[in-house]
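Presented below are the structures under discussion, each in the form of structure tokens.
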Structure 1
Amino acid sequence: MEFELTQDEIKAIRELKALAKTFPKSLWLFAASGSLHIMRTKPDGSRAMYEDNSSGIGVNRDYIVETIQGIEVDGGDW
């Protein structure tokens, strides 16, 4: 499917692509609960996860650096 994008949409996509080129390897993005979370990696560069007997494996919230509101996000998979 093709979409005709507005100039604002083209600009936003261009800015995200530029950001991706300089985004620090010490940070990663996680989408959850309708928000975009900026996460710190562990010292070895891996994502901070936890394992819990009752809820399974998940992202460790202690590693949230900042939460971004106002951008529609979904953490689901295809």
Structure 2
Amino acid sequence: MGLWDKLRRASVDLRKIWISRGSDSYFEYKGKRERERKGDDHARARQEDSAEREREKAERERGFEERYTREREGDA
């Protein structure tokens, strides 16, 4: 009987874990919220990186324009 009791107890515990992780469970809700939060964080980081690259590109273009203007003035 000892072995059967252990197996029965293990199956009950597994059933509890299975039920607690179902589609309507708190764990599913918590995981979904965490995935959404991480996705939002990644989107925000991509947006900031994109804005930084645009600023750097504009700054480089301004530097090129200034340099070319000075070179043209020097040639004339």
Structure 3
Amino acid sequence: MRIAKSFTIEPDLSTYVAETKGPRSASERVNELLRRAMLQEQYEQLAAEAAEFFAEAQTGRAETKDFQRASLRTFSRD
């Protein structure tokens, strides 16, 4: 289901969308770009979580258990 929304964008962004939309509508192109941006933010957040985890992880068996728990949390999100 699509929801009609109105947003104001900068002229250079509008030009970019118009130049790259091809045969699709501008709305379809904007939606595609927003989906990519959302995924990029999610990847960045996961990378930050991983960096924090490994920075704090202890060595030895405890580290292995922490990694296993983090892996299970990741699988449960998917």
Completion exercise
If Rg and Dmax of the Cα atoms in Å is calculated for 1, 2, 3, the one returning 15.4, 49 is structure 1
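Here helix-only ellipticity at 222 nm (-39500 (n - 2.57) for each DSSP H run of 4 or more, over all residues; to 500) was calculated and came to -7000; which of the structures 1, 2, 3 was it taken from?
Source structure for this number: 1.
Computed from the coordinates by the stated procedures, all read-outs in this text should not be read as laboratory data. Please read these numbers as outputs of a predicted model, since none were measured by experiment.
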